[in-house]
Structure I
Amino acid sequence: MDTQLADVITIVAVIAGAYLVGSIPSSYLVGRLAKGVDIREHGTKNVGSSNLSAQVGAWWAVPVVPFDTLVKGTLPVVIASEKVLGLGLGVEVAAGIAGIAGHNWSVFSGFRGGRGMTTVLGATGALNFPLLIVYGSVAALGVLFTPWKDSAIWWMIAVILMPAWAALLNLPVEIVWFAVAFAVVTAAKRMTSNTLKGSDGTITPGLLLTRFLFDRDIAEREAWLDQTEGGSTD
């Protein structure tokens, strides 16, 4: 086989494999095995560790978080890296984004999934650890030292700022594009995840903005939890 063709096949296989590994619905599987609960039908109906904790119990998220972080996020990047296959930084970035996309839109779960926030920690840490520290610090400092304690909006701010931090840290352009792609994926996930519509039954720009900022359809967190726990997210 031609060497160049073999390289292309390897790259495609790594990226596709990253998506498939990312697609493993770990929270759904743990919920089913632990308590027989289909978390796609309860609470926020999000197939991620937060909804698993709310519906099944926080301790059941303990094995899920490292799996989503290290296996879905870190492993694909490491496999593509110089330490293993040496496919180049661009492929490492593509594998990291593919793992996040798989977690968010799982092929094994009807293209439903989590928010990818733990998976991106693993991918970012494998690509550039200082960027991970800066990214996480924005959200942590916002929650700890400002009056606004809503972590959802601080994580979105951290996501938006990640490309700027990557550029300011003079990181390779591939890392900057990783940060941009992650911001796009996160925004798309937030604005398409929920199923509640506006009072007139439509999805409005205001509703999309609320989803973008707060990761829910209602700005007030307690009111949102009351509705999702009551099963009114359909």
Structure II
Amino acid sequence: MLDLKPAPSPNYLNPSVPAGLPHLDIPVIVATEESLKGYGCLVEDHENFPIEVVTWPVSGSRMVDEGTGNQGGVAEGIFEFWWQGDVLWGRNNAIEDTYVLGWCCDPNDADPNNEAAVHDQVFLWHANYHPDGGQLFYSTDGTPFMVPLALPGDDVKPEDFVCFYCDGSQGLYIHPSIWHEGVFPIGEKGNFYDRQGKVHARVSVDFGEEFGTLLRVPLVAP
């Protein structure tokens, strides 16, 4: 049996980011059925859209019995996103977790009490994927949003990410193992219906720690 220890969980409430990091601009693509191929798809009927659940992996030579290992079901709830000064927060009520997603300026200069903050960009420090299931985001009020994604692979690099613009009229579904970090509303806040695999295994990349850079996501419609 494989003896694999879990990775330490990132400090989502107070991420440590070295000062003065450069940033990489993520290219923006309008989300369409064609442009999302390989990543996921647009969704009209969010309440009935099926979520992919991946069969539990084996650690030896014997296979998982047919019809088992994928019965954990799905979790659902509202994923909230809001700005507090220079800081973008997210709260996933489906799995009861809260995160600092990024900042509208250099994170070491960020002030949560800055009432004059301009929220036309977000500097992203982290991304993850869920090997156990897919994930659906659907704006509850039609808020347009950006979502940075990268195709599967543990050798992911910052330049692998592409930012998809969604106008808020449809939801977005991503397949299992797609790199992402929530979605970013174009505006001061946004609430999204979220449904995902209930196991919620998470594999992470810290861009500052691993690559010495941050990713910049523009928060303006293309």
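Laboratory data are not the source of any read-out in this text; all were calculated from the coordinates shown. Here the structure is a predicted model, which is why all the values come from computation and not from measurement. Cβ atoms are built from the backbone, for glycine too; each structure is taken alone.
Quick look at the numbers
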{"read-out": "Test item: P(r) over Cα pairs in 10 Å bins from 0, in percent calculated as 8, 33, 38, 16, 4, 1, pick one of I, II", "value": "II"}
{"read-out": "Given 23.0 for mean count of other Cβ atoms within 10 Å over residues 18-25, calculated: source structure among I, II", "value": "I"}
{"read-out": "Parent structure of the calculated result 19.2, given that mean count of other Cβ atoms within 10 Å over residues 82-89 is the read-out and I, II the choices", "value": "II"}
{"read-out": "Source structure (of I, II) for helix-only ellipticity at 222 nm (-39500 (n - 2.57) for each DSSP H run of 4 or more, over all residues; to 500), computed value -500", "value": "II"}
{"read-out": "Test item: Rg and Dmax of the Cα atoms in Å, for residues 106-145 alone calculated as 15.1, 41, pick one of I, II", "value": "II"}
{"read-out": "Structure (I, II) behind the derived value 30 of relative contact order in percent (Cα under 8 Å, 6 or more apart)", "value": "II"}
